1. Consider the structures 1, 2, 3: one of them gives -31000 for helix-only ellipticity at 222 nm (-39500 (n - 2.57) for each DSSP H run of 4 or more, over all residues; to 500) as calculated from the coordinates. Say which.
2. Taking 123, 14, 11 as the value of semi-axes √(5λ) of the Cα gyration tensor in Å derived from one of the structures shown (1, 2, 3), identify that structure.
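Nothing in this text is a laboratory measurement; each read-out follows from the coordinates by a stated rule. Quick caveat, the model's predicted, so the values are computed rather than measured.
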Structure 1
Amino acid sequence: MKLDMRIYLVLILLAYCFESRAQQGIIIDPSNLSWANYKGTVDSITQMYAATNTGYEISIDGRKVKVCAYFYPSVSWVKMFDLVIQRSPGYIDSLLIHERLHYSITILTAKKVKQFLERNRVRSSSELNAVNKQFHIWRDSLNAVYDADSDHGDDVLGQDKWNKQIEKQLDSLVDIRLEKAPI
């Protein structure tokens, strides 16, 4: 199956859960993401206070590559009651900054995917799937290291290091533009 035959391929990846058609992703600037966007069912078993679920979508039509990054409100959640009872107001704000960076990591990944696909000709859907799988693994690994280094946002110095690191990488890809509307 050749991509130059104007084949339309769409792949959606999520960071931490399986995607279903009922989920509606939104395109939002990470700095505008607020706890009000977290509408998913809380995982009462986990010790985590919040989960940010994100993904990206790829569309290839001939030589035109489109990529969108999404935040999924319906599967992102926050244990606000636990936060208010157990943690300080400052921690609540710091945790939101931490969760926003998970979304920024997906945006970074989406930009790297787009850059790769614009520079390299992918000839089949199986080849695209293999490339996409590698980026998915990279994103998951980056998120895991980020959580470990920042102690899920508890380590202020670790969090600051990651904020600067991801911002620097995003700045280096400023010319790689993602779609601002769903594809």
Structure 2
Amino acid sequence: MEGFIAFAMGNFTLTFFVIGLVVSFFVIVESRVPRTGPVVSEAIFKWFLIFSIGVSGVYNAVFHIAFGKMAAEFIGWADSPFQTEVGFASLGMGVLGLIAAWRSFDMRLAAIIAPACFLWGAAGGHIYQMIVANNFAPGNAGIIFWSDVLVPVFGFFFLWLQRRYELEARSVAPYPWFRRPAPIA
């Protein structure tokens, strides 16, 4: 059990992605609305934003701010004051992901673009370290590397689905209680 917990915490991006899928599944199964494509994709996207962007970003922030030395060792790097900066950047993106789960396409777009820039930049840095420094530490070349590449891909896919359903007037996002009143002419 200790090994499983260490794996789940060390590979938190995968852990939170799976938790988001599990929560989505239960939300969809328990929903009283018809299980159409827009309903299913909205549920998965919402919980993806909450867990893969929001909770994951906040977890990463705590890890880099409070446990910077451990985070650096996990990645295979020396500890540095930049750990704190990475932590606060992650905190901002995490909070953005949590807020965007209940907001419109534009807010969700921002919640995917910011982490995409960060994660794809980090993936490039990981590749560089693998080639130049032969750094194949789990936090540099393991599941974390692949999630740095794939989480933004999933995010952009969900954005594409939301936009497609909006253009077809079938979207269930943003939520009805968040609709803005029509402008007065």
Structure 3
Amino acid sequence: MAGTNAKIIAIILVLALIISLAFIFIFDIGRVRNYTNNILGISLFKEKATKDDAEIEIQKALDQIKSDRETLVLEQNAIENIKNELDSKRIELDKQEEVLLEREREVDELQKRLVAKIEDIEDVARLYQEMDAEKAAQILMEIENMDRIVMILKNLKREQTAEILENLEPSMSARITNIMLD
């Protein structure tokens, strides 16, 4: 009987030890699970670790989404600023284009006037070309605007211009010559 009692005590002790170890693992007293996982390289309570890991991964993903959203907002603001700047540049360019078109119209108008004035001068010069040099000189002496006289003379043939200058008063011929050289 003594051998049987010893066996029973040994069985009770082994059962108590197994129950104690199970209790320690179940309630993770002293973080025994981590030590066991590190030593054995396996997780006896994989569901709990997986759940914790999943929560950590979800939180990381949420943080990344939040960060990406903030970056996206910043980029959208930058794009909006560039759009606004582009719109203001477009408006400025349109205004400058209007000014340019107006100036082109002014240049066209001035060019038309100049062409008409040149044609008028050429017409008048043709009339003087047909006149006697003495008569032409008398008429030119009556014109007060020296620039007009010079324009008329410049549009005549050289010989006719020379004859007219000969028939003008010498002081007037000298002034006309000076203007022609300027």
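1. Matching structure: 3.
2. This value belongs to structure 3.
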